[in-house]
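Where a number appears in this text, it was derived from the coordinates with a stated rule and is not lab data. Since this is a predicted model, take the numbers as computed values, not measurements. Cβ atoms are built from the backbone, for glycine too; each structure is taken alone.
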Structure P
């Protein structure tokens, strides 16, 4: 009996007992479906983080009082660090040869008003010149903020497309004055739409010069500093230059820890990968349990099948079938059962991931290594758990099998 014939018998058995076959495959389907769906979300998030969250490029890092805090213990160590000021940002200009852009940043939330219209929950940002490169912003109308705007503390702003749509649905916003809080600002530019990030709009903002922001919004508050290096290779050198300059400004002695934090895209990606790595481990654990249960069910059903087909096995042996033929037949049946469940699980997992990705903010992308892993795992489950029933069938005595009723 060849492989094709054995597979045909297995598929015929599936068709003959549809409900029993479906219940037999359910554990395998759920296990593989879980792996494919979750890993599709992880793959989608990986691509999304790489393409969207790190839009300024890998050669950008940020300075703030705390850095990337991931635990309560770490927070206790940094919570009393002094704030970052505009003087700190100014001191870095000219002191970091390997940096191409250094800007101070800060932000708050408020409302935007124009002639009786109001937009709530607007992100009001203060940024130095060069912010559009750091934040990957493209001007759609008007112009960007300039160095002169910042130095003269001009009452000007650029706004996102959501603010434009709500305040100026049928008018050109450039040159108009809007109110942000208690002050009025002239709109000098409109930023092209960036869409949504995890379901939240990235276009509901207004950006004003950082020194104007300091004067009216945050006189004694905390600022952050964004540094874009000349290239990727310059990152470590630029980080050390920034660290040396800030330590000198704060009179830190050798051996004393930094009282400020530096966060790089590599830190963010490492944290993200640790989080998704935990998700992966948990998912594989849950899927392994489902596959184990599915494998046990397959073995049980195959043992029942061997009992039901004892007389058939006796007839085959009497007609010259060898033990190897019987072993192969039942092993192929078990593997076909398991891989059928695996294929259904793969298709179901991809379908669920794409459906959720289409109707929710969660990005999803097919993870082909996960697809290959799911099919391979289901095949191995069939071979492993089908081995004992196949061996038992091959060891039946043909005389006893022919007598079986």
Structure Q
């Protein structure tokens, strides 16, 4: 029996849990394990299918985290997994210093489905890397240094991405960071107008702040940013790592406002959660910088044959099954149920917001987010508060979630809120 057969053949849940936690403590990060436990995310996943996961004990949970939007086509989507298996029968990854047919086909497909005149693609593995590509393109094309970003934004923790992330807790231990980043209030056009000057290369933002608390940008705000960038010859960069590929009820969140950015950053669900890939998609005008600098990103594992074929299968599944339309429909069902809970628990639920299946529920103080995550786990739902704002619990299930599963999640929220209300009453009595 091979090592892999031995690993996959283990069925004793107690042994698996003990071994896994020991390995995390001894060889990975004991503090990360503690964080997972505190956030009620210490589920050791076994079976994965559709909108749900099962832990090694066989207990089922509807996944409303999905890695902040990785598994849009569902956990272990059989069509996407099948495409990767077929690719593995013929290919390895392919060399990065190679001309790969699959890379060209994916770039062409992205040019077809992204808004407006977005055309060229550069491929990486993760969202932070793709943000770095976007920043390099913006600085190189404009010959300017400064990037205007948003307070409470999140763009990753790599070199050029970390300074763009709008929360100091992520950045202080690693100072000095790359210079030239300026943070302004989100959804404040006057602040953007004041911030842009002759040094500004680009404005970078998420159309919906994910880790900032599921905060959608106003459509008029985005249109105002587009006008400002056109007037000042500044590039507009949309980070659609979490919002892309049907999550908000459109294939890309930019479509809600009709605003076309100069660069769009994509990752997470691009390949359905079975193979890493990300990219920056940009206009032909910006591509002039590549003439003198063809290797803006050097990435041994970005845009490989396997990644691109898997991504093509994922996009094909999304289009054939109209996952953006499914997200819009299921999101409306969620919102109706969540607004009803807001009316029934006014002392606990301050707000419900979002688009499609990128939703958030806001509480009056920080402790309720972690407590809700714990209660939801007891009721068969995995959810977590946003990193920049523990008062907001996110609801980002797979886009293949069914009406019955939506109703199950809403009932779990109802039971969990009732338990927290009872806890509050016991503490004050």
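If we compute distance in nm of label points 7 Å out along Cα→Cβ at positions 185 and 225 for structures P, Q, which one ends up with the highest value?
Values: P: 2.4; Q: 1.6.
The maximum falls on structure P.
When distance in nm of label points 7 Å out along Cα→Cβ at positions 97 and 121 is computed across structures P, Q, the figure 4.9 traces back to P.
If relative contact order in percent (Cα under 8 Å, 6 or more apart) comes out at 22 when worked out from the coordinates, which of P, Q was used? Label of the source structure: Q. With helix-only ellipticity at 222 nm (-39500 (n - 2.57) for each DSSP H run of 4 or more, over all residues; to 500) coming out at -13000, pick the structure among P, Q it was computed from. Here the read-out was taken from Q.
For which of P, Q does Rg and Dmax of the Cα atoms in Å, calculated from the coordinates, equal 21.8, 71? Source structure: Q.
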